[in-house]
Structure I
Amino acid sequence: MVKKRINRKNISENKSEDIKNTGKKKSSYLFNIKELLLKPDKFLQIIYSENRYQVLIKDFMLIYILYFIISFLAGLVFARPAITDILLGFISTVIAALIFPFVLAGIVHLGVLAFKGKKRFFETYKTAVYTLVIMSVYSIIMVILQLISWLIWPYDTSILQQIQTTQDPDLIASLALAFLSQPGAKITIVIYAVMSVISIIHGFIFYIKGIKKFQEISHGKAALAIILPIVILLVLVVLVALLVSYLGG
């Protein structure tokens, strides 16, 4: 009996501690990156009571700037950019980190509203931010793997620059074949494709879990709330592009 009472007391204390920790406000949740990547349910519980835009904006901006820095350092192997290009790249990175989560959350929140989500826009935005953090982590890993691949199997990247500067379709085709004939280039493309697919799937699963939890809807509705508005938007963009091309032609 005494042991049972002690065990119940310990369980009760542990639950109280979990609730207390869940309610704590943090200046950043990037310290919980392990939970974000490997234990999404636990991470979602950690950020459940978070209601500050500035913390979320800072977290994504930090990880996205880190991605920019690593990409820049890796790019030095292939080219030496001008100072103005570096500054413009940094400024565009900061602007993108500030705006893109709002755009993604805004699109998805239309789906949330269509499927009777019960909470405000902030809850959709909160999940969008950390979905993008997950995908940014994969992008960082991708850059590092591609650099390692290039160091082991070097290939001529100047061919890509030639493709960008020419308008001759035949020359573009021959240059593309020349680039793909290099073993290192093939490996880099495979790394990019595999990591991109894994990143999208991981981010999508996390976003579904977050929308389900924060908007209090089912898994199926959460998935549709994410997919449908994005698909509709892409279809509209394609239709507008075709219309502009038709009118212009």
Structure II
Amino acid sequence: MKLEKITISGANEHTDIKELSDLLYRYPKAEIGIQVSDKKASYDSKRYEWFFALHNYVLRLKQNINVALHINPGWVEKVCEGYMPIELLKMMTLKNSDGSLFVKRLQLNFLIGREPAPDMDKLYWVINSFNSRRFIFTYNDANRNFIRKYYQRYGNCFDLLVDSSHGEGKTPEKWEPVIFPDVFQSYSGGLSPDNIEQALDSIAAVNRTDIGIGIDAEGKLKGDDGHLSLEKAEAYLEKASRWCR
């Protein structure tokens, strides 16, 4: 099994931009996941300002970093219907110094039951309209049937994040093998610097040796203040990268 992407979720306006940029520069497989919604990333929000400050900083340094926007309720319903908030569109237009996209992936955090299931045709239209980016679906008990039917209809046009705890940071009793053979899949659920190597051993045990996967951690990377701890993030990145050697 090949570990291709190591996501750190939860970077926001409380995260030091220089320290974050330096950390990502040291770990090329790292990706930051930034939570966005109408309440957290509107024009007048600190997160919106911080996001553009982060882009300006890495642009000046001519550094390329891997950025994913995790789109939460308030915006995710609109996006699935084909209505992109202007703030989100502005974030998506940003480029790196070499002309590549600053935001490379968009995670759609819909949860069927909390909100209605997306219209499949509209969602496929959205993905095709922004096909230079990868869209991520979150796979859990609530979304399972929808995603399987979507794959049967449209095939490999999305990435997958398997998180059976619905974002609550609970480690599953057992890790599932990759669900769709041609869909890039990441794993989440209670991952931390303390258990990441053991979790990767368990994930590797149920997958083919040639498969490429990603991992995503958030809850157990938080510090005492409730925000992302870059110290814990670095320990997570270091141990996950060590597993690759």
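Bear in mind these aren't lab numbers, they're just calculated from the coordinates by the rules spelled out. Quantities reported herein were computed from a predicted structural model and do not represent experimental measurements. Cβ atoms are built from the backbone, for glycine too; each structure is taken alone.
Data table
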item	result
Structure from which 16.6, 52 was derived, Rg and Dmax of the Cα atoms in Å, for residues 105-152 alone, options I, II	I
Among I, II, structure where helix-only ellipticity at 222 nm (-39500 (n - 2.57) for each DSSP H run of 4 or more, over all residues; to 500) as derived comes to -10500	II
Distance in nm of label points 7 Å out along Cα→Cβ at positions 81 and 185 - structure with the largest value, from I, II	II
Structures I, II, by Kirkwood radius over Cα pairs in Å: label with the highest value	I
